[in-house]
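Enquirer: Input: structures, listed below.
Read-outs throughout are calculated quantities, based only on the coordinates presented, and are distinct from any laboratory measurement. All values reported here derive from a predicted model rather than from experimental measurement. Cβ atoms are built from the backbone, for glycine too; each structure is taken alone.
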Structure 1
Amino acid sequence: MRILLVEDEDRVAAFVHKGLTAEGHSIERAATVAEGTAMASTREYDLVLLDLVLPDGSGREVLRKVRDADPDVPVIVVSALGEVEDKVDLLDAGADDYIVKPFPFAELAARVRASARHGQRTSRTLQVGDVSLDTRSRVARRGERAVDLPAREFSLLEYLLRHPDQVLTRQQILDAVWGFDFDTGSNVVDVYVGYLRRKLDRRGEPSFIETVRGAGYRVRS
């Protein structure tokens, strides 16, 4: 899933980012109300993880913007405010779930999985050329042919499809798919692009994922 994490504490954000990317999710972080509202109104997400206490205001403002942009996207509030009144207030305001800090990662991961299972969103398909990806059912296709992808390959393909015609550097891909603290000297991006090519490309045809020499990778619409 593509997840928006609105969290100003670097330590908490790193903890959540590392755990959820390891489970195959793509995480984009906002650290303020301004960033969170801007990202929520201009990009599509499968889930929002939302802190309430932010340096420039309340996470409730982000929740309102999220609901204006997409009434159906699941929102899990992650906050140190744990009183019953706080939970009831946020659920009434449009949140779908509430988890109190500090929390074990296993609990957060379970709630994220439950959100995906309950299918609060309709199926969404990304398509570039003859390659499509259903982010709900997690089915990839090249033409009529279904392609089986493990979680990390799926996240890599999803990231590429969300940025058609854009040259993505290896560092951008590392940050989005593997996490910001991943070893920048690793060739893991090239290795996984190779995995995708072997599964997506047909013999004798140009590769769906184009190498831009000295820059990175691109998929063309």
Structure 2
Amino acid sequence: MADKAHWERVYTEKKADTVSWYQTHAAISLDLIRRTGISTSAALIDVGGGASTLADDLLQNNFSDITVLDLSAASLRVARTRLGERADLINWLESDITCASLPARRYDLWHDRAVFHFLTDPAERSRYLQAVGQAVRPGGYVIVGTFAGDGPERCSGLPVQRYSVQALNHIFGNGYELLGHEKEDHCTPSGMVQKFIYCCWRRQNQQPDSSGSSEERK
């Protein structure tokens, strides 16, 4: 994954609504979250959320325990400025998820549409999975959106890892029950179409293998 300086430059030099991943509303993410049936008082974390509008949508839908984590301080400032006084209703964390220290079993739902496909190194993916296993309570939900197999090979000038539903589910392994998946044809601000997939899992009661799936250990 690119270092912090890369993402600080992106959000300093570009307007948040011009980057390719921008969404006016995170419709699919919000729909998947609603379909889990979690209460509006459940603890949610949006990993790589930065300037994403998902936080706005969650507040609009009366969710009250929201954490947004991002590597870039500049992206978090964009979101805080946009939300105004409502920004105080959200817990903002500036951190790299592959080395973040998150509270144990704190979250009822983990959401990520911004990070996982940038983790092209198996060791980074393994650390990410360890973070999920640490932070999501047994019985909680994990929603991850990535570039699909026919999605772009690069984003923000960086190489990405593309996935099928089967490949993504294999990486998460036996500790997670796949509940559903969705496809998205995301139209970028410049008019290009990017193919995404989303998977939603329920974390099983047993602790997942902290070393990652068999694919990660190859």
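Enquirer: Work out Rg/Rh (Cα atoms, Kirkwood Rh), for residues 109-148 alone for each of structures 1, 2, then name the structure with the largest result.
Expert: 1
Enquirer: Follow-up. For the read-out mean count of other Cβ atoms within 10 Å over residues 21-28, a value of 19.0 was computed from one structure; give its label from 1, 2.
Expert: So the calculation was done on 1.
Enquirer: Computing percent of Cα pairs over 33 Å apart for each of 1, 2, which one ends up highest?
Expert: By percent of Cα pairs over 33 Å apart, the leading structure of 1, 2 is 1.
Enquirer: Here helix-only ellipticity at 222 nm (-39500 (n - 2.57) for each DSSP H run of 4 or more, over all residues; to 500) has been calculated and equals -8000, so which of 1, 2 was it run on?
Expert: Of the options listed, only 2 reproduces it.
Enquirer: Please compute relative contact order in percent (Cα under 8 Å, 6 or more apart) for structures 1, 2 and give me the label with the greatest value.
Expert: Once relative contact order in percent (Cα under 8 Å, 6 or more apart) is tallied for 1, 2, the winner is 2.
Enquirer: Given 1.9 as the derived value for distance in nm of label points 7 Å out along Cα→Cβ at positions 13 and 37, which of the supplied structures 1, 2 does it correspond to?
Expert: Of the options listed, only 1 reproduces it.
Enquirer: Using mean count of other Cβ atoms within 10 Å over residues 141-148 as the calculated read-out, with 12.1 as its value, let me know the right label among 1, 2.
Expert: Going through each structure in turn, the value belongs to 1.
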